[in-house]
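Quick note: the coordinates plus some simple rules give every number you see, no bench work behind them. Since this is a predicted model, take the numbers as computed values, not measurements. Cβ atoms are built from the backbone, for glycine too; each structure is taken alone.
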Structure I
Amino acid sequence: MDKVHSTQQQVDQVAGVMHNAIGTMIDNQTKVSELQQKSENMKEGAAQFKKKTNEVKRLMWCRNMKITLIIALVVLIILAIIIIPIVLKFT
């Protein structure tokens, strides 16, 4: 009877260990699923960030080009104001 009782206790211990392992495995699977969802969210956020940065880059390039053209136009006008009277005076 002792041998049967001892074997039953060992089976119960193994069953308990297996139940704990299965519980841990289910918890880990849940955590993996949560991490996958967070990873997908981060991937979508990164794509949106990249799109916005490209829009801002294009906008800043346009603003920079406008300022450059305005400065160039002002310089040309100032040069014209200075050079035209000099040329007219010598002709």
Structure II
Amino acid sequence: MELPSSPITPETESLLQLHGGPLSLAGNQGNYVVMRSDIYDAMLGLETDEEAETLASVRRGVADVEAGRTHDSDSVFKKLSSRHAP
């Protein structure tokens, strides 16, 4: 799906610049909430790109656990020990 060149109207953007949001908008298929990304980051407690990447890493880790893409630590350390034994 291709995004429109101007995803929000100038009026909506002016409102968001004025108070940051969140701003509730009615759409054809439901209601939506929009806000400036700096306001969203502050709500999440993310003030730097590093903090945002940390949260994204945690979310990826949780998804790995939920999908069964993990290994027991004992078996991992045992395998590492056997590979690097003198």
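With distance in nm of label points 7 Å out along Cα→Cβ at positions 2 and 18 coming out at 3.3, pick the structure among I, II it was computed from. The correct label is II. Each of the structures I, II was assessed by distance in nm of label points 7 Å out along Cα→Cβ at positions 42 and 66; the largest value belongs to I.
The value 86, 8, 4 for semi-axes √(5λ) of the Cα gyration tensor in Å was derived from one model only; which of I, II is it?
I
For distance in nm of label points 7 Å out along Cα→Cβ at positions 26 and 58, the highest value in the series I, II is held by structure I. Figure out for me which of the structures I, II the number -37500 belongs to, where helix-only ellipticity at 222 nm (-39500 (n - 2.57) for each DSSP H run of 4 or more, over all residues; to 500) was derived from the coordinates. Comparing all candidates, it corresponds to I. Could you figure out which one of I, II the value 5.8 for distance in nm of label points 7 Å out along Cα→Cβ at positions 10 and 50 was computed from? Answer by label: I.
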